[in-house]
Structures are given as structure tokens and as C-alpha cells.
Structure I
Amino acid sequence: MVAALSFLVAATAAAASIPAGWQTVKDSKGLCQIAVPANWTPAAENTGSAVYQDASVAIAVVTSQPGQAYRPFSDTMLKLMNISRDKLFENSATRIFYQDRTGRDPNEPNALSVMTPGKSGACSSRVVFLGTVPEETAKKIALSVGPVE
């Protein structure tokens with residue numbers, strides 16, 4: 001019962017994080033999803049991605065890892081992945097959220113990555129975007145990742 005309640009709370013939180021008017025994009029297996037603004041274009045069906053203008057401006061991707069147990073990154077994993085503490089926004093039992101690329105100017109891409117528990121594995125998202133895309137929009141997209149309801 002506790003597990004069912006926890007899942008219900010997580011699903012409700014994921015649904016609440018999708019802004020009004022946004023569209024959902026599902027991964028190729030139909031297990032995980034992200035939300036993107038209405039002016040983003042989903043790629044071909046079942047690819048789990050969407051672009052803003054074109055892939056060189058911004059792209060958001062969602063993937064599922066069935067059977068992969070979700071767990072926060074250990075200190076060793078953070079070092080191996082070269083994720084600095086100032087770029088690690090969350091590393092908890094419910095979400096890993098970090099910036100894995102920082103552009104030096106508006107013409108160089110930034111990238112955000114998020115991983116959460118899924119129904120039978122893990123869900124992840126990565127948003128790569130130029131400085132012309134508001135960082136808050138990219139964060140909302142990345143943080144919308146979760147299991148398909």
C-alpha cells in the first residue's frame with residue numbers, strides 16, 4: 001500500500017509539473033515522457049524527441065531504461081562523470097538533475113540532464129539549447145520527465 005501511495009504521489013507531482021498548453025513526448029518504448037512548449041515540434045513518431053526551430057537551436061530527448069534500478073549518483077560516479085557540485089542541482093531518491101554542458105557564449109550549447117525512477121526502471125531526459133532559449137524553459141522541460149501515466 002505504501003508503494004502504491006508513493007507511486008500515486010510521484011505521478012501526481014509529474015502531472016502537476018506540466019505547464020498548461022504544453023504537449024507531451026513519449027520515448028520509443030512508451031514508458032517515459034517529457035513535456036515541451038506548444039511551439040516545439042516533436043520529431044518522427046516514437047523517437048522521444050522534440051526540437052525548437054531546428055535541432056541546432058534546441059532539442060529535448062526522453063529515454064527509458066527498463067530494468068535499470070534508479071539510484072542517486074555516488075561521489076565516485078560524480079567524479080567519473082566530471083559533474084561539479086555547483087552544476088549538480090539535485091541528487092536524491094526521487095531525482096538526479098545536473099548541468100552537463102555550459103556554453104561560453106550564446107552560440108554555444110548548454111545541456112541539462114535529469115533522471116527519475118520509472119515504472120519498471122529509470123526515465124531520463126536531456127535538453128540541449130542555445131542561449132536564445134530561456135534557461136527556465138529548458139529546466140521546465142528537463143524536470144517534466146517521468147513515467148507515462
Structure II
Amino acid sequence: MVKEGLTTPLFKIMEDRFKNWKYPKIVEGKLTKYNWLVQHKKNLKLGKKTDMGAFTYINAKNGVVIEDNVQIGSHCSVYSISTIDNKKGKVTLKKNCKIGSHSLIMPGVTIGENSIIGAFSFVNKDIPDNVIAVGIPAKVLRKIKK
């Protein structure tokens with residue numbers, strides 16, 4: 001017997017998962033029903049069919065753009081401002097990128113379309129489209145074959 005999902009293409013599973021997707025209710029500084037939190041919500045631009053894991057934190061003081069079909073794992077942090085080094089800048093997560101659990105995205109960073117950031121990564125520089133990047137700091141491991 002074959003379990004569903006082992007033979008079903010990933011795009012079909014994701015399509016079904018987001019069939020009834022609705023824009024989440026975001027209240028300033030409070031956990032959503034999915035247990036993630038946004039500060040400066042007026043500066044967050046959230047695309048359709050996004051998915052964020054529990055206990056993810058987004059500080060959008062200087063702007064955060066999360067395009068369509070982006071997935072962010074649990075316990076991630078996205079900062080558009082850093083009080084440690086006074087760095088600030090808009091963060092952009094392009095269409096269909098995926099951020100692994102426990103990763104940190106620093107101010108001014110853009111993560112390219114379809115790119116994947118490995119779990120526990122520290123992203124302090126732009127990541128191009130269609131790559132896998134991992135580490136502290138995150139470095140491109142390889143291109144994604146289409």
C-alpha cells in the first residue's frame with residue numbers, strides 16, 4: 001500500500017493545502033492564530049498563499065515584502081532594523097522562496113525567487129533566484145535545477 005503524498009507531486013499537495021487560503025488577521029504586536037507575530041504591521045506587505053510557522057517574528061519597521069507562495073519555517077526572525085549595528089532596510093522575500101526553521105533574515109536583504117534557505121541559517125546578504133543557501137552566514141550551496 002502506498003501512502004498519499006509519496007506518489008503525489010509536491011505542487012499538487014501545496015495546491016490542495018492552499019485551496020481555501022485566506023489573508024491572516026494580523027494585530028499589532030500580538031500572536032496570530034497561527035502563533036507568529038508582526039511589529040509595525042502597516043509596513044508589512046504579505047502576498048497570497050503564504051505560510052509561516054509558529055513563533056516566527058517579523059519586525060517590519062523599515063518594510064518587509066513577502067511575495068506570493070512564500071514559506072517560512074517556525075521560529076524564524078525577519079528584521080528590517082537591527083539595534084545591534086544600527087543597520088536598517090527593507091527585506092524582500094520573493095515568490096516561492098522557502099526559509100528553513102530557526103533562520104534569521106537581516107535588514108536590507110532580498111531572497112530570490114524559488115530560493116531555499118536551509119534551517120538555522122543567518123542571512124545578512126542578498127540571495128539570488130533559484131539557489132539553495134545555508135549556514136552562518138548563509139552562502140550559496142548550489143543552483144536549483146529546473
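Here, each number is a calculation from the coordinates, and none is a lab measurement. Bear in mind that the values here come from a model prediction, so they are computed numbers and not experimental data. Cβ atoms are built from the backbone, for glycine too; each structure is taken alone.
Tell me which structure, out of I, II, gives 15.3, 56 once Rg and Dmax of the Cα atoms in Å is calculated. Source structure for this number: II. A value of 25 for relative contact order in percent (Cα under 8 Å, 6 or more apart), calculated from one of I, II, originates in structure I.
Structures I, II were shown, and distance in nm of label points 7 Å out along Cα→Cβ at positions 82 and 98 at 1.2 was computed from I. Could you tell me which structure in I, II was used to calculate helix-only ellipticity at 222 nm (-39500 (n - 2.57) for each DSSP H run of 4 or more, over all residues; to 500) as -6000? Structure I accounts for this read-out. 19.0 is what came out when mean count of other Cβ atoms within 10 Å over residues 26-33 was calculated for one structure; which of I, II is it? The structure behind it is I.
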